[in-house]
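Structures incoming, each one as structure tokens.
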Structure P
Amino acid sequence: MNVLLVGATGFVGRHLLRALQQAGHRVIATCREPKQPSAPGVEWRSLDLSLLAADPEHFIFPDAVDLLINAAGLLSVDAAQLSRVQDQGARALFDLAAQRGVRVLQVSALGASAQSDLPFLASKGAADDYLLGLNLNSVVLRPSLVIGEGGTSSAWLVGLSPWPLIPLLDLKAQLQPVHIDDVVGAVLTLMRRWPTESLVLPLVGPQPMRLSNVIDHLRAAQGWGPGRYVQVPLLGLGGWLGDRLGWRALNRQSIALAQRDNVADPDVLASVCGYTAAPLPARLQDWPTAAVSSQRTIRPLMLAVMVLIWLGTAAVCLGPGYDWGLRIMAEAGVQGVWAALAVIGGSLCDALLGLGLMIKRWRRQTLILQLALMAGYTLFISLILPHYWFDPYAAVAKNLVLMVATLWLFWTEPRR
């Protein structure tokens, strides 16, 4: 089958792309930025749904397509952007398919409704309604929370799983999570057993559970026992700040989603195509691992500590530790204006390193400079002031620990 897969670089899209290839389908895959061919049987094309919403000629629909799968989605608190991408852009895409009589499988979200007060669900629901109103044989697949490697929500849950006390946005709401393998399995099954009329099909796990139960399953897969949970305090303030600062994990929309039940009847999908999602624990065999979740947890903590060390050192050296810094410079034979410039200059370097670590696009370069600066400090002290190696608090020796930590942060920093 010739398949046009929109959103092929997203969480669901990446898994679908691999499965479609393995099943022998010819895939035309799209993403926002042009992509070089990387796998046999896949043709890449550029498509930005927000641009398609404004200009229907932005994308030339390929010939001889049998099925359009729209797996594009957006995690955002910007209602206008969600509407452009998930509703208006999707409508323009569906119109192109309708002009050619191409079947459409829309990957939506459980709870999607044009009347929803949440922009994410409202934009998905509006696009779903528009698709169902076209003269097409279409399927709207609405999965619950999708769990699996590479998902943004999954990464957050895995990162929370090692904590001894785990903060959650809600402790009561019920959901029926489904593994990404079951999303792929349901799509492939529907392709083989396509319904005779347009339908909305929920895709959910077999049993409702709380989010804490989901994390307990993730913990069990890593060999750990059940966790202890607490609801995040001051949710109203956190949601307000998240909306203004663009936080993806904590904002008013994510709080509202977490506090609502997200359940459906799993037999609906089974009655149409015979597919039933597996219980979540049965899918958690190779992922997550303790190494993955620990890295996800420790890395932001280590970055935060590094930022505090550099900014704190800068503040101390320019404040209460200024005279102490001058005395150290005097021990090295540097006095007067040059000593003051050395202390102030070193403090400013420390502050810049702390700020650089906070800015993602500068972080790799900052880590390299951090490593070089600490190596320089250590070498200078070793040659000029070697007695500091015998400090009972190991102030200089601790540089070696920080240098190793810096190397680890550099090696694990994602490349852009």
Structure Q
Amino acid sequence: MLALVLVLIPVGAFSASKISPGAACKVYKQKVTYQNKVYTCVKSGKKLVWNEGVKVAPTATPTPTATPKQTPNAFIPPIPITLPVPESTESNAITFSNITSRISDIPSAAFTKAEALIQTNTSPATAHAIYIAPGLESIVTKVGIEKVLDRAMKYYAGFQQSAYYDVYIYDYSTIAWANDQYQQVAKTRKYASFANYYDGYIRSAKGACNDGDCNGSQSGSVPGTNEAYLNIPIDNGKHWFLESGTLAHSYGHTVQSAQWDGTKIKDVGALKNKAYTGWLFQGSVTQPAWTISTGTLNGYLEARNNQGFNLRNSGFKNLTAQSITNYLLYSSLEESIDINGNKVNGSAYPPNPIWEIGNSTGSMAVECLVAIGGPQSVIALSVLEARGNSLDVAFEKVYGTSWKKAAEILGQVIAMEYAQKTPTPN
């Protein structure tokens, strides 16, 4: 095979073979560099000859620049949409300017946009495995689990997701079984060979059951890798985790972890807590689960009713617009609110009971943003936080408006919704 090489010679000085002053040259004003001098072709009578030349400093050999070592921040997770999200021009569109007058339309608008995204997107078909503890196969099937996982992968398609993940379905009596399954997976996938790997699985498996109450779930990235696991316990065979959204909720948390390169970071969980605002950390995975897990507007509304209006054990009492706005504005590792909605110093993360309203009030805020900008706008918000942007900066980039102004509007909307239907317990 012949390779055609095109060499472009710039106009100006170029290197040449031996040049002697007074020797004949051919191109008038041509410049040639030879032995640290630039010679010019000049006229001498009727002849063209090389002049005496002008000395130039010798060209230094450049020192190669060392390639910088990759840092955790070198990995840039993708955002598959154009930012800021353009405001819809449709006559029935919900916007920041009209949302307070469109309260009843918010749930259906959010569901419709999310379901359309799932139906449009193609699943990345990420490799994964499902393990169901002995005795639970008659309660839950892999077919049902796969359906939810497929919809979840489609929902987050285009954004960074885990390279591989496992799902463990168990109850309190089979925690040891779940750990044994994980240990086998860890051996097969050679997790111990990764620099930052450590085995924290059993702690997670037990934590999802809260000393016998298996109504929770926990998911996490496998330390030192870009892989993940989902621990989904069943409470005496009665926990409706498929319909309630627990599985989709946990999958969403693995997507949050995937916004960093886990092979370069020792503790992705710590970065998540630092980067993500509390209400967004929980709300941005709970609210999508209402659509992912049900697939119908009626199912969505039922899940919304069960979780969006359940303040759990938060003790949150002041459901005014200002109080809710304060929660949205002050929800980090450094700032939070008390049960009366007043700003306080301290983390909004556990063990602060205010953390509990992330699944309710946080989800209601996310629902508003989905109704306005679509599901991917909220995911993009999380990704920008993972990239190191503050919520103020990230929100401006996504929605083209200030977060403080938007938080005040969302506070009004949620207060109006809570006034129509009182949350429990309260």
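Where a number appears in this text, it was derived from the coordinates with a stated rule and is not lab data. These figures come from a predicted structure and were not determined experimentally. Cβ atoms are built from the backbone, for glycine too; each structure is taken alone.
In this comparison of P, Q, the computed figure 8.2 for distance in nm of label points 7 Å out along Cα→Cβ at positions 21 and 229 is attributed to Q. Among the shown structures P, Q, from which was the value 6.0 of distance in nm of label points 7 Å out along Cα→Cβ at positions 101 and 173 calculated? The value was obtained from structure Q. A value of 24.7 for mean projected area of the Cα convex hull in nm², calculated from one of P, Q, originates in structure P. Largest in relative contact order in percent (Cα under 8 Å, 6 or more apart) among the labelled structures P, Q is structure Q. When distance in nm of label points 7 Å out along Cα→Cβ at positions 341 and 373 is computed across structures P, Q, the figure 2.4 traces back to Q.
Quick check on the output: -15500 is helix-only ellipticity at 222 nm (-39500 (n - 2.57) for each DSSP H run of 4 or more, over all residues; to 500), derived from one of P, Q. Which one produced it? Considering all the candidates, the number was obtained from P.
Here FRET efficiency 1/(1 + (r/R0)^6) of positions 245 and 317 (r between Cβ atoms, R0 = 30 Å, to 0.05) is compared for structures P, Q. The highest value is that of Q.
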